[in-house]
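Read-outs throughout are calculated quantities, based only on the coordinates presented, and are distinct from any laboratory measurement. As the structure is a computational prediction, the values presented were derived from the model and not from experiment. Cβ atoms are built from the backbone, for glycine too; each structure is taken alone.
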Structure I
C-alpha cells in the first residue's frame, strides 16, 4: 500500500480523492493547507503527493519548490489551471506530472501508479 499526501484547499476535493484513492489501496493523508502539507511531507515521508496550485497560504508552485529542497518524492499537480504557462511553471518547479480538474479517479490512479513505478526504477 502506497502512502499519498493529497493537498488541496477545497475540502470537497480532498474528500473525493480520499474516498477514490482509498478504494484503490492507497493510504491517504489529506491537507487543506500548504503549511500543514509541508510539515506532513517532512514528518510522514509519503510515497507520492498530489498538489493543487491555487492554495491560499503558500501557492502550489512555491510548495513544490520547498518540497524539492528536501525530497524527490513524485509530485502530481491536480489543478483547475489549464493555461500552458501554469503547467510549464509547475514542471519547472519540480512537479513530475500535471492533470487538469476534474480528472476521473481512474486517470489519477493511473498517473500515480506510473509515477511510483518510475520513482522505484531510478
Structure II
C-alpha cells in the first residue's frame, strides 16, 4: 500500500449558500490528489501519446463534517492495485487540527485505451 498527502485551500467558490464545501467538490479535491501522485506530465503523456486514461469504476463517499470557506484541508490518500486492471484508492479530507476525517471515500479506477477498452494498469501507479 502506498501513501500520499496533498493540501487544499477551501475558497468561497467551493462552498454552497451556507458556507460549507459543496459535496461534489470533495471529489475534485480527491482527483487533484490522485493527479499529484501520478503527475500531470505523466498523465498528459499517457493520454496524448499512448491513448491511455483512467475512469472511475466505483465510488463510495461518507460525509461526516463539512469544511467551510477558509479551511485548509489535507487530502490523505492510500492506494493499492487490486488486480492488473483495477486500483483502489482510500482518500480522506482532514481539516486542520481535526480529530476525524471530514469526508472519506473509496474510489476504484480502471485503465482504458482510447476505444474505452479495458487494459492493464502496468506500473503507471
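Figure out for me which of the structures I, II the number 66 belongs to, where percent of Cα pairs over 14 Å apart, for residues 5-76 alone was derived from the coordinates. Walk me through the intermediate numbers first.
Values: I: 54; II: 66.
Matching structure: II.
State the single structure among I, II that was used to calculate helix-only ellipticity at 222 nm (-39500 (n - 2.57) for each DSSP H run of 4 or more, over all residues; to 500), giving -6500.
Working: I: -14500; II: -6500.
Traced to structure II.
Quick check: 13.5 is what I get for mean count of other Cβ atoms within 10 Å over residues 53-60, calculated from one of I, II. Which structure matches?
Of the structures listed, the value fits II.
Thinking only about relative contact order in percent (Cα under 8 Å, 6 or more apart), which of I, II has the largest value?
Between I, II, the highest calculated value is found for II.
Going by mean projected area of the Cα convex hull in nm², which of structures I, II comes out largest?
Answer by largest value of mean projected area of the Cα convex hull in nm²: II.
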